[in-house]
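Right after this note come the structures.
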Structure 1
Amino acid sequence: MKGILLAGGTGSRLRPTSLLINKSMLPVYNKPSIYYSLELMKEVGIKEVCVIAENNYMDDLKYILGSGMDFGLKLHYENDTPVKKGPASAIYYGKHFAQGENVLVVFADGNFDVDISEEVKNFEDGALIFTYPVKDATRFGIVELGDDGQVISIEEKPENPKSNLACTGMAIYDKHLFEYIEQITPGLNGEYYTVDVDKIYLSQNKLRVKVLEGYWQDVGTFDGLLKAGNYWYKKVHGSPIS
């Protein structure tokens, strides 16, 4: 299995700080946010990762991350030239890198402290998306589960959410991922969303969901950055910031 790490996006909710630096490089306590994503991939056994970002961020990312040797990884880089908008179109730039292998996709604006090593080890086919309960469900892709834990529906930023289980921006996909990205059409604001790819897997009874145990925080807002920083401070020092 290979890794695809999305480090693009303009970070409009984090301006003016994101005017200076890519949002995935903003600090979460004592290290750039993107470090946590790379460390997670290393911990679950991923050895090669493709970092995908817009061209104007690429030099900074290469300078900070280098070859990946410091993380025990081999890093590849792909420019996301936004001919089409949205996360699914960005993932598509990893097609050549994946070469038909299963991929762990992680959005760098999520901050994780979880163990998904068993899920990575046991994954065979289809799609497995990782969710987490949230209070502000209208901001995320939302998954509705039946009593048996099977997926009933998945919807991007719903006005009337059917659950509080948010897509965290981390998922495992099989070799059909890029084929299905080619099939989807633009959604909200003309963007191509991964939930529409997930719906194709769902239509084939190939979509599974794991509700994460541990910690996840969206760090695409100032409040999220602060909460994540406080979490890691407490984990490192054993007590909250006084």
Structure 2
Amino acid sequence: MRRLNYTKPDEIVGKEFKLNFSQGGDEVIKIPRGKIIGVVKDFHLSSMKKEIEPLVLFKRENLWLINFVVSYHPEMQEAAIADMSKVWNSLFPEYPFQFKYVGNMYQQVYKSEFLQAKLLSIFTVIALFICSIGLFGLSLIITQHRTKEIGVRKVNGAKVSEILAMLNKDFMKWVAIAFVVACPFAYFAMNKWLENFAYKIELSWWIFALAGLLALGIAILTVSFQSWKAARRNPVEALRYE
């Protein structure tokens, strides 16, 4: 409708229309002249990587329909397929009844994106596991080196929460620095990936803030376990530690 310089469906419905299009080369396919009977909302006929293009839906007399699209309630799936098969076999017994789910067809369109999501999820879990093991080992070494310091602080009245904050502060500082360094790279990579799509979301600050908070939370949980054990230790044993 917009390609024909109209803005409202009422302005174009009822007008005569003729369509010619080429399949390449000099061959031009002519569609018989007809009358416009309606306008539908824009919808995607292909992947979201492509923009919505002008589309004409037309019907012709004595035309063999290759596909039928049938909508049914999800809870009536088996009954719907059985009814369609019965009707089809009664009309065209010499042709086998074949069907596909529209949802599965769209999954094939975005097959590479689904595969990317699975791979990224697997690599993320592996990376988090390796980083958590590294943080845990590092916190164990640091608390062992500061055992006597912790004992002295406890003897002088330091609370468990204060010792936890002291031990965790250095770890949190490095996690925060790593987050700041990683953000520009993540923003650049995500922008490049989104450029493949004609329609996409805008990268908001809260997405990166949420990722940073999750990383900080995982680091705190990993380090705090060892820090809490060191903070709860008897100061007499800590002072005797060699």
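Here Rg and Dmax of the Cα atoms in Å, for residues 21-60 alone was derived from just one of the structures 1, 2, and that gives 11.2, 30; the source is 1. Computing mean count of other Cβ atoms within 10 Å over residues 37-44 across structures 1, 2 gives 9.6 for structure 2. For the set 1, 2, ranking by FRET efficiency 1/(1 + (r/R0)^6) of positions 181 and 221 (r between Cβ atoms, R0 = 25 Å, to 0.05) places 2 highest.
Comparing distance in nm of label points 7 Å out along Cα→Cβ at positions 29 and 125 across 1, 2, which structure shows the greatest value?
On the way: 1: 4.1; 2: 4.7.
For this comparison of distance in nm of label points 7 Å out along Cα→Cβ at positions 29 and 125, the top structure is 2.
Computing Cα Rg over 2.2 N^0.38 Å gives 1.84 for which of 1, 2? The structure behind it is 2. Comparing mean count of other Cβ atoms within 10 Å over residues 197-204 across structures 1, 2, the highest value is found for 1. Quick one: semi-axes √(5λ) of the Cα gyration tensor in Å, for residues 5-140 alone came out at 46, 27, 16 when computed from one of 1, 2, so which one is it? Label of the originating structure: 2. Structures 1, 2 were shown, and distance in nm of label points 7 Å out along Cα→Cβ at positions 173 and 189 at 2.7 was computed from 2. One of 1, 2 was used to compute helix-only ellipticity at 222 nm (-39500 (n - 2.57) for each DSSP H run of 4 or more, over all residues; to 500), and the answer was -8000. Which one was it? The structure behind it is 1.
Throughout, read-outs are computed from the coordinates displayed, never taken from laboratory work. Computed from a predicted structure; not experimentally measured. Cβ atoms are built from the backbone, for glycine too; each structure is taken alone.
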